[in-house]
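Student: Take a look at these structures.
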Structure I
Amino acid sequence: MRGRAEPVMAAIVEIATETGAYATAGLHAAAAANRPGAVAVAERITVADDPEAIFERFASEGWTDGLPIVPPTEDRVAQMLAFSEVDPCSSLGPMPPRWGEATIATLAVNAVMAGCKPEYFPLVVTAVKAILSKPFNLYGIQGTTNPASPVLIVNGPIAREIGINGRGNLFGPGFRANATIGRAIRLIMTTIGGGVPQQADKSTLGNPAKYTCCFAENDADNPWAPLHVERGFEAETSTVTAFGGAAPANIIEKSKTANEMLETIARAVAVSGSNNMFMSQEALIVLGPEHASLAAKQGFDKQRVRLALFEHARIPFEQIGRSNADVLSVWRGNCIEERDGRRSLRIVEKPDDIIVVVAGGAGNHSASIPGWYSRSVTLPLLRADGAPLRSVAELKKQ
């Protein structure tokens, strides 16, 4: 590593101090010129009015996720933009790693392609703001060999208004809002951010959630305050939370006591070889309503649930192996604990790093979504003047 690093550092210094200074200045100038009002609405292309020809053209350009798209005609994009109060030319900022400008117009194009209804667009825009937030680490998520991907959790009345599923089969098919909003974010990450598989996107295996992963909390069956209220928002404020993690892993648990149930869930979360072992800054637990109800009836609030999971979600070093132990001592030293001469690894640094939401339908099932080098970001859906958006119908342009 030292032998490879020394010539690389010399090259970096040369670029930064000589020709790179001009390139960097030019890049910064171009970026400044492009925000917020100088970006072209969208490039216009002409394709034969034939679904197969349109799909072939978009697929050949790398503008799809491999699935057919809805052609983003000028009329369809205009309908999408009708649910935005912001100038279509304005940009939310450059998106890594290609650093394309995430203009409102290009977001609308991708939302059309994904199959979104126009009324979903405010949520798409807010989700993009969330993944562009620095703590989310989109640059890393776009390029890692890990299968990390945005997981979107929607709270508040707009989730109900536009029909985002938070009940049975919430990770599966059958619900347009869930499928297309998450898909729009993936298309945006690809066409604007340049996260093209086997190019900038270096994920070794990928995961199905990289197509789409968007769901709502199950308000009706949630015995506790929902996620956005925990994070300081009013219950009637609609929010989007972006969590960077791997695919959901199912947990079956049929215990009759909350303590036994949470111990099982914790052991399922603390799996050797998972993201939760090596790199989770946060861990997301989706409690099924039956598990949440059992815990609530036996006196557990969300904080007590987190504390129980934090206490039991540990991996003994006997299960880790010497080579991995050496890596973890460097990567996650602050999560290593020794008791009675035995070392174990906590999956996160503190209890509040375990995010608990309630979602799903009937059955003794919950899910673990391991985290990554990413912090979740929760943002409210806002109008242009900064007021909370109470209903997407408020934005409909006559």
Structure II
Amino acid sequence: MQILFVTPYVPSPLRPRPYHFIRQLAERGHTVTLLALRKEAKEDVADIRQYCHQAYFFRVSRLRSAWNALRAIPSGLPLQAVLSWQPAAARLLRKLVDDQEQAFDIIHVEHLSAARYGLLQSHAVQAKAIVPVVWDSVDAEGLFQREASQQLGRDWRRFFSLWEAERIELYEGWLVNQFAHVMVTSVQDQRWLLSRQTPSRNQVDISVLPNGVDLEYFQPANKPSANLPTVLLSGDMSLLGNVVMAIYLVEEIMPQVWKDLPDTRVVIAGHNPAAPVRALMRDRRVKVTGTVDDIRPWIQQCTVAVAPLLYGLGIQNKVLEALACGRPVVATPQAVGGLAVQPEQDLLIAEDPVQYAKAIISVLIDPQLQAKLGQAGRRYVELYHPWPAAVDRLEAVYEKVTAKALNVESAVT
């Protein structure tokens, strides 16, 4: 199958969903052409390029994003939908689809940030045949934005977040009917989009396609090598949800842990830590790594991995990666809403700082519990989240959509 993949960022192990989709599709014999946007000119593109027949990368500068946002304000479009817009990329997209030698079977567009590119081709005609476009929404951004606003103070940031949430909700409700098929990572996201979907004669299917985890890459170590009990929080530390989570961990949960276990270390590992995250190192027991070349050693050497997420949707890769490495995990319900885990068996769930601290302490002081949770967590991801199984579902979506498009073409001709 000839696939044109459009992403608002460079697929990589840090952006595992599009990265593993493309990698697995290429290994299965499909031909993938990638059109990706990027913020920085120095981003590494060599890794993903090896899996692509052709790959095109367009930088969207901060100035371009600011201009896009300014123009969107009176239009009613959410800012998230326009920040990655690059006219040169749009022109190339049209050219690629109009090139009859390419003959794409399907166009796959990822995330709300790139949806506008998919709209360009949702009714594209190529050699007198409709090229279907599938949209991987990933998460229900409207619900995420609304939940995020509840964690902000009563200042301009909360006003802006609510303003953006309303725009996203309206836009998503219309957007889901503009493509041949829509995908999300969890049932929560699916329910939200279905509740916002604008009634239409041609109601589009919204299917759940969970994230996977690279089970060969993320492997358990023989045993943690940390000399002191270590609590790990990982993720992109520039994202607001992760910033809030890091502050919540250090300022509300850990003081109660330190009362009983004062030598416990906290490691916050992830790229681009925001200033409030870096400021947490004022306590010498807290280490903020910044960008790391390989997250695996940090996971494998921790005593317990945590995900005290206060708001969020979809599937948290940080949880899957820790489980795959055989480390015990303590999470909030929000962090595992998209998973089929069994609490107290695969991981521990805690809903408030006191409960969370007790759960962390119970793991830190009990090597047998560490081993039990680690083994169960590894079994869980092996059963429910291998990437090949996710790509099996993706191929089934492609086959269904392309078959439908061929039937429509036959009826027209």
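Student: Determine which structure produced the value 2.4 for distance in nm of label points 7 Å out along Cα→Cβ at positions 181 and 269, calculated from the coordinates; the candidates are I, II.
Tutor: I
Student: Matching task: 26, 23, 14 is the computed value of semi-axes √(5λ) of the Cα gyration tensor in Å, for residues 109-284 alone. Pick the structure from I, II.
Tutor: Going label by label, the one that fits is I.
Student: So if we calculate relative contact order in percent (Cα under 8 Å, 6 or more apart) for every structure here (I, II), which label has the highest result?
Tutor: Greatest value across I, II: structure I.
Student: Given a value of 1.7 for distance in nm of label points 7 Å out along Cα→Cβ at positions 165 and 309, calculated from one of I, II, which structure does it belong to?
Tutor: That value comes from structure II.
Every number here is computed from the coordinates shown, using simple stated rules; none is lab data. All values derive from a computational prediction rather than experimental measurement. Cβ atoms are built from the backbone, for glycine too; each structure is taken alone.
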